[in-house]
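Structures incoming, each one as structure tokens.
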Structure 1
Amino acid sequence: MRRIIIIGTGLIGTSVALAMRERGTEVLLADRDAASLELAVQLGAGTPLPEDGPDEPADLAVVAVPPAAVAPVLLDAQKRGLAHVYTDVASVKAMPLQEAAELGCDLTSYVAGHPLAGSERSGPAAARADLFLGRTWALCPVEETDSRALERVRQLATACGARTLTVPAAEHDRAVALVSHGPHVVSAAMAARLRGADDVALSLAGQGVRDVTRIAAGDPRLWLGILSANAGPVADVLEEVAADLKAAAAHLREGGEHALERVTDLLVRGNAGRARIPGKHGGRQSRYAVVPVLIPDRPGELALLFQAAGVAGVNIEDVSIEHSPGLAVGVVELSVEPEAAQRLAAELRARGWSVPG
């Protein structure tokens, strides 16, 4: 694509712009927030879209605004003739499509889309050109969608490093309620319990609570727009989770062997559900061995650690870091193939690191 327009310079819009700029595409940026637009320009994401539009329609315009704003922004862009093809990146699809139809938008040139990538951070400062590498980019065409428009948006996703999945809008919204929107609310509910936590509880906070509450750091205003646009499917997920939690609480209070078996059932179902999440390269999850390493919190230690793994001929499949409160040390957990664990541990010990076990 020679030229694209990005309307909305938040995390996703700016990341798309950066990715396409790396591929030599001219990118024109627009945002009603002048500060956000200026920062995106300074980051090298593109140049501001002239007020009277481009000298000729762009190959593609990306509407990167909250779900409730997609349809009116799309209508305005089409009336101005900004591009030949239009798409959006909102995480809800049925509502924007319905509103676009009601407003009289041209659905032949519009492909509803959703790159499943992001961060608990927001805004152009959090944008990355590699944000979409290996991620799924959902495309939700409707009956009116022109096949050439669909192919153009598929080209955009591929150019950004994503793999596309074509799915009906309603099915998409039910799916993201389960794997994204619902989990965010559950994470927020757990994190909210920490507001009244005393110093003892907070000093005992480990990686578990950090993992569970990480996504709760997202912008509440942004998430309110997402949740309200997908209210029904999200409510269904939350009611099912709440039922499990209510039952677990009742069984724990009841006590006794039979009651605890019911709690065990929830934990076992949790194991089974967790195991179904796709693993590396989208395949089945592998069971890795974890090699814990105690390292000082100083520059260069992680680089040396990864270098040692390379010397040992061991591929690191995953990594997590747990910091020790009040101490300038931490524990790095390296996930590797089981048969490589001893070889890695031996190499690290030989280089002076403390490897328990």
Structure 2
Amino acid sequence: MVPATAPRPAPVPEAVPPILAVDGELPTGAWAYEFKWDGYRCCLRVAADGGTRLTSRNGNDLTAVYPELAGGALREALRGRDAVLDGEIVALNDAGRPDFGLLQRRHQRAPSPGRLAGVPVTFFAFDLPRLDGHPLLRAPYEERRALLAEIGSAADPAAARLAVPPHYSGPGAFPEELLRVAAEHTLEGLVAKRLGSPYHPGRRSPLWVKKPLVSTQEAVIGGWQPGAGRRAGRVGSLLLGAHDAEGTLRFIGHVGSGLGAATLADLAARLAPLARATSPFGEPVPREHARTARWVEPRLVADVAFRRWTGDRRLRQPSWRGLRLDRDPESVALPPP
């Protein structure tokens, strides 16, 4: 008698590289509008039997980092269907608003039970590139959104850690009013998505237009300067760069504002093993920064807010937001002039 074998688990669908939005003024007409969520962009892949994988924008597996996003409640919401969801991992503060600093404290390779309980996360799903084994890349935005809404309506947000935020379209959708609401609730901004549009994986597409309320920039940390006063003997500021069209790491300024004591201690521990003797930048760094610089291998990616770009392509009044541990330094690029 041939012994019975356990059924093989259903394969988890392949990850779909995310479509990326372009910066611009919000269009009007045949467009839908969604609030911009301040978190980690992620691809949530669910097999028909409930097996789950989380993949970051640059392809890293984050499943073990956010185990609460792979629970049985999510499987029940999908009712035995396989799916690929595009969205944002978000940590909500006590006011129920996305808090990027809170998410920074949560992002650990093996979070402790206390950290899981103290800083829970939610997956905010806003697109559906695949469902039931079929790609939906050519399906219009409205169809993908309707299917996603069905999944969201079947999910208990508290148990499944899954939310499908609303989108706004039609005669009553005024982007200026929505942007005002975003500002009142300290949200990151607004994204406009063309009605009837397909999903362009891995491309920065004009079919999605983002309007952030605060300008942000990812930057590679290429060095640091010792502090003075209360920061004496510690990191005082970080030297930042981004890659130009030829792949050269260009110096774009330095940031010291917004760095708290705990952040400075964490950065010192991360930067110490990356020390090097020469500058990683492909151009001379201004003498006032180079004179006291401690150079490091360009392995860490920072996220900073800033007022504007200066004429010589420097960040004006940057302030620290956090590390982007989900980003590949080679992908950090200067925006077009």
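Since every read-out is calculated from the coordinates, none of them should be taken as a lab result. Only a predicted model underlies this, so the values are computations on that prediction, with no experimental measurement involved. Cβ atoms are built from the backbone, for glycine too; each structure is taken alone.
Using the calculated result 41, 28, 19 for semi-axes √(5λ) of the Cα gyration tensor in Å, pick out the matching structure from 1, 2. Could you put the intermediate results ahead of the total?
Numbers: 1: 41, 28, 19; 2: 37, 25, 19.
The read-out was computed on structure 1.
Upon calculation of Rg and Dmax of the Cα atoms in Å, for residues 251-298 alone from the atomic coordinates, which of the structures 1, 2 produces 11.8, 32?
Working through the options, I get structure 2.
For FRET efficiency 1/(1 + (r/R0)^6) of positions 91 and 171 (r between Cβ atoms, R0 = 41 Å, to 0.05), which structure out of 1, 2 has the highest calculated value?
Details: 1: 1.00; 2: 0.70.
Largest one: structure 1.
Where does the value 13.1 come from, among 1, 2, when mean count of other Cβ atoms within 10 Å over residues 51-58 is the thing being computed?
The correct label is 1.
For the read-out helix-only ellipticity at 222 nm (-39500 (n - 2.57) for each DSSP H run of 4 or more, over all residues; to 500), a value of -14000 was computed from one structure; give its label from 1, 2.
That value comes from structure 1.
Of the structures 1, 2, report the one carrying the highest value of relative contact order in percent (Cα under 8 Å, 6 or more apart).
Largest value of relative contact order in percent (Cα under 8 Å, 6 or more apart): 2.
If Rg/Rh (Cα atoms, Kirkwood Rh), for residues 27-186 alone is calculated from each of 1, 2, which structure is the one that comes out at 0.97?
Derived from 2, not from the others.
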